[in-house]
Structure 1
């Protein structure tokens, strides 16, 4: 009886427990296996937008001045379908251990924050937003250690053949050449910039998603202790809308940082010395002015909006399928 009371106290009372499934309700093995399958499928759908965005940010061959759709057509015409999926195999396989790390740290830290703030005076939307935001920041900091080297490798594969990039025959050749030229720290180019900037961005994304979903549910009449329950279609629609809004807002804020980070990770012809954030920023300003920081904004906006929508729908589905 005491266990039932404790479990009820940690479950949001929105008359729809499936909208916010906490860590202690999940079958962990099923959660990670189903997650690996569905997130790999989602990544395959969105990978072409990442290739287009990366090439627009890095290219010195005229692609940076073209529209996203034109770059997509250019890649298809010159490299065929394999061209728009460059680096996908490395990304898909390499992401699996990192995804386990990220999802585990996200759910565990969110659960801890919800329990820690339980009984506080703050509004429920703020409490859920805070818990999601802290979880998003912590998860991003933890996963950066794994994903930054993977990002360096994948992006170098995406930009093969462009001016200023070294030719590589595959992921292991990328690792060998980076280690030979710069040592282990070469795989962590952009780590500081990524950790310092993307962690707050992740906190903003997850926090706004959690709060937005809570507000939407309440505006639709689903209040505490309500008897009516939403349909599966309503659940997916609300979660997709909240994810799309969070992804769109995040893309506007993070694109300039992403442009600098991408160039820092893949370009090798910025004069003497090791590439740096300052040197990369100055070169970008000299080439295109302030607008240069929004190179690839269209594909990135599309990527993050679609990612926000499909990721959260996929993620919430994984959690519903993994309930104990």
Structure 2
């Protein structure tokens, strides 16, 4: 059966706060664990009122501590914001607390605007050093060598799975060259997905960490018992994308009845392109849509995300998605 996982941003909805977002995330993680989801990943974003997963490693510890079997990790840590040693120490600590359950996905983008990126890392100079930073980070997870001047404590010698994330060909090439698993951000930037997958699988070089290429694709899935209800729930994510492009990111908005009155034709086209990898509908539609996506792109693993305003409806959406995947298998 194709492994399936959850991508969460700890959304902060209108009328709520970060504390409630964290409680909802833990509840969703426990729900996902019971439904057979393989991983529960949280994504690093900064200076965005509607996303509470900025201190990603801290939140991963909270989720891992409240669950028992599901893998918990970062999808991802935006490495340009951090010194590789600090990341190795943080995830070495998590892996020591929760053995064989922690994943580390690494991204090349800052996950925020440039002013915030500079505030995060005072000497920020872009992502040009990303390949060297990844190599340095992997070195800290390797066996500690005699006379090694700088060690990650804890971290040295620990088996922490490291993934590279991307929405372009850059990380596909790098993960292939370094022999690492690769996760593509098809849930919001699908344009280069097929080319990136082809390149990654064609050029993959086996490593001590991974013998064969392993590619995970992200997919928006909003499911409900009624097709019209699912489409209405999806308007939350559509509004959020438009608000971001208008330069007004805010709290996650409730769904609306008439999305056509909300956006311009140009905005509608932009959202349709960004969210092209989306399955929205009732159980039969979701089962058919997920099956078609898997058949066309042949991922080794599927990462499902759903930006749904109501927590109960979000739980139900992930439940129906899991049911669809089991039916497909």
**Complete:** Matching 20.2 (mean count of other Cβ atoms within 10 Å over residues 144-151, computed) against labels 1, 2 points to structure 1
**Asked** Of the structures labelled 1, 2, which one yields 28 when relative contact order in percent (Cα under 8 Å, 6 or more apart) is computed from its coordinates?
**Response** 1
**Message:** Quick check on the output: 67, 36, 35 is Cα extents along the principal axes in Å, derived from one of 1, 2. Which one produced it?
**Reply:** 1
**Request:** Could you tell me which structure in 1, 2 was used to calculate distance in nm of label points 7 Å out along Cα→Cβ at positions 72 and 264 as 4.4?
**Result:** 2
**Request:** Taking -14000 as the value of helix-only ellipticity at 222 nm (-39500 (n - 2.57) for each DSSP H run of 4 or more, over all residues; to 500) derived from one of the structures shown (1, 2), identify that structure.
**Result:** 2
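All of the numbers you see were taken from the coordinates with simple rules; none came from a lab. In this text the structure is predicted, and so the values were computed from the model without any measurement. Cβ atoms are built from the backbone, for glycine too; each structure is taken alone.
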